[in-house]
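What follows is a group of structures, each given as C-alpha cells.
Taken together, the values in this text are just the output of simple stated rules run on the coordinates, not laboratory data. Keep in mind that this is a model prediction, so the values were computed, not measured. Cβ atoms are built from the backbone, for glycine too; each structure is taken alone.
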Structure I
Amino acid sequence: MDYRCPLCGTNLAKRKLSQAIIARMQIDCSHCGRKIHLNVHPAEQIAVLTGFGVFVALVAAAYKLQSEALGVAAFGFALLATLVQPVLEKTYLRAWPRYVDPEQAPR
C-alpha cells in the first residue's frame, strides 16, 4: 500500500498506528498540514464486513446452541480475520494509494 501524501509526497506509513486507533476519513498531513482523505479499497470493505458477519453468526450460533466449541471457533475466526487486512495490503493492494486529495475523493 502506498502511504505517501498525495499533495506533498511525504511517506506517512509511520502514522499507521495512530490511524488504526483514531480512524477518520479526513486527516491532516503531518508534513504539509493540508487535509487528505483516507482511500479505502472495496476489497478492504468486503473483507472487514464479511469477517464481522461470520464472527457474529458464529457467536449467535454458539449462544443458541450453548456450544463452547463454536465459541472457540468464533474467537479463532476473529483472530484469523485480523490477519486478512495486512496480507491484503502486502499482496493485492501494493500500489493502492492509502490517501487521496479531498477534491478527488469519491463521495
Structure II
Amino acid sequence: MASKKDNRMAWGVTLLVFGMLFLVRQLHILPAEISTFVFNIKNYPFLLGAIFLIFHSVKEIGIVLIILGLIYRLSDIIRWTQNMTDYIWPSTLIVVGIVFIFGISKGKK
C-alpha cells in the first residue's frame, strides 16, 4: 500500500502542474499551435501517468494512465506510422551504404 506521503506528493505535483498549465493558457503565453496540442484532453492521461510514475511508489497507476493515453491516441499513432513507412526503404539504403563505405575503409587500413 502506498504511503500517505506518496499520495500527497503525486496529487500535489499533479495539481501544481495543471494549475500552471491553465494559468499559462489564460495568459495566452503559448502560440496557438502549441496551445491546442498541450490542452488537448487526449494528452492529459500521458501527463498524469508520467507524474505518477515519477512521484508515486505504486507505478501501476502511472502505467495504466499511459496505456489509457495510448488508447486515446491510437488513431493518431496509426496515421503517424503509416506516413513513416514511406521512408523506411530509403533510410535503410542510406544506412547500409554508410556502413559499407566506412566498413570498407576500415578493412583496408
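Values as computed for the structure displayed
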| read-out | value |
| --- | --- |
| For mean projected area of the Cα convex hull in nm² computed as 12.1, the structure of I, II it came from | II |
| Source structure (of I, II) for mean count of other Cβ atoms within 10 Å over residues 76-83, computed value 9.8 | II |
| Winner on mean count of other Cβ atoms within 10 Å over residues 44-51 once structures I, II are ranked, highest first | II |
| Origin of the derived value -26500 (helix-only ellipticity at 222 nm (-39500 (n - 2.57) for each DSSP H run of 4 or more, over all residues; to 500); candidates I, II) | II |
| FRET efficiency 1/(1 + (r/R0)^6) of positions 52 and 68 (r between Cβ atoms, R0 = 25 Å, to 0.05) from the coordinates reads 0.70; which among I, II | I |
| Structure with the greatest value (metric distance in nm of label points 7 Å out along Cα→Cβ at positions 12 and 36, set I, II) | II |
| Source structure (of I, II) for relative contact order in percent (Cα under 8 Å, 6 or more apart), computed value 40 | I |
